[in-house]
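Asks: Please find the structures below.
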Structure P
Amino acid sequence: MNMTDPIADMITRIRNGVRARLPKIDVPASRLKTEIARILKDEGYIANYRFVDDGRQGTIRVFLKYGPGWERVITDLQRVSKPGCRIYCGKGEIPRVYGGLGINILSTSRGIMTGREAAKTGVGGEILCNVW
């Protein structure tokens, strides 16, 4: 399978996993995806994540999170910037997600961070995805 957009693949796997109420999903590992998983955990959207060494690229195991009645913590994830159409925003124009209820994940010159962190740090960047 030709993987032109591994981030979109990760987002789709999480979205499908949450919709199917799976306890965990696996994605092929990369530094960028590990950073995205870290932010999702820090922001409380997933329970945890762990790197699984398979002798090749490795896998990130993402433990999905649900409320006490199995309600979804993640309503949806959206890929914003795509390989064919990158979406950038300056430090003063970072959009709010879902009226401030969601987060966006940006790739900035200072690493991967949420839109809120980027605004605080005073950097813009490429909007990777929105989560709410």
Structure Q
Amino acid sequence: MSAVDQQASYEAVTRGVRVTVRPTFLEDQSEPDENRFVWAYTIVIENRGEQTVRLRTRHWRITDSTGNTQEVKGPGVVGEQPLLHPGDSFEYTSGAPLPTPTGFMGGTYQMQTETGEMFDVVIPNFSLDSPHQDYKLH
């Protein structure tokens, strides 16, 4: 699989839960002539807090370079609702296609403590940049 590594990492911490995102443009799955640009993103969720938490839902906002935003909501991530004890981490990779060569994503995970308390953890906004974007300085 051919990928252009963006060498970028984005991070946010909410109530001791750290979310780190590393996006990668997937040249071999993209078709620029067809306005299809595909990225993979690897996410590491680390529980640096003192309570055990379970990831219950995700809520993504995916925005292309024309300002069109798509919202994606659902249970868990990659078919799982990982339980994270203090010191545990969970890593997964997923993907997102866009009709434009750039955009950005961000959102929240809803977590649940062992006592049943629900709270949102920030997924940091991260940039989706392909080598097919024409950069112009104004």
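We did not get these values from a lab; they are worked out from the coordinates using the rules stated. No experiment lies behind these values; they were computed from the predicted model shown. Cβ atoms are built from the backbone, for glycine too; each structure is taken alone.
Asks: Computing Cα extents along the principal axes in Å gives 51, 31, 27 for which of P, Q?
Replies: Answer for the origin of the read-out: Q.
Asks: Computing helix-only ellipticity at 222 nm (-39500 (n - 2.57) for each DSSP H run of 4 or more, over all residues; to 500) gives -7500 for which of P, Q?
Replies: Of the options listed, only P reproduces it.
Asks: P, Q: which one has relative contact order in percent (Cα under 8 Å, 6 or more apart), as calculated, at 23?
Replies: It must be structure P, since only it matches.
Asks: Looking at structures P, Q, which one was distance in nm of label points 7 Å out along Cα→Cβ at positions 43 and 99 calculated from, given that it came out as 1.8?
Replies: Source structure: P.
Asks: In terms of mean count of other Cβ atoms within 10 Å over residues 11-18, which of structures P, Q is highest?
Replies: Once mean count of other Cβ atoms within 10 Å over residues 11-18 is worked out for each structure, P has the highest.
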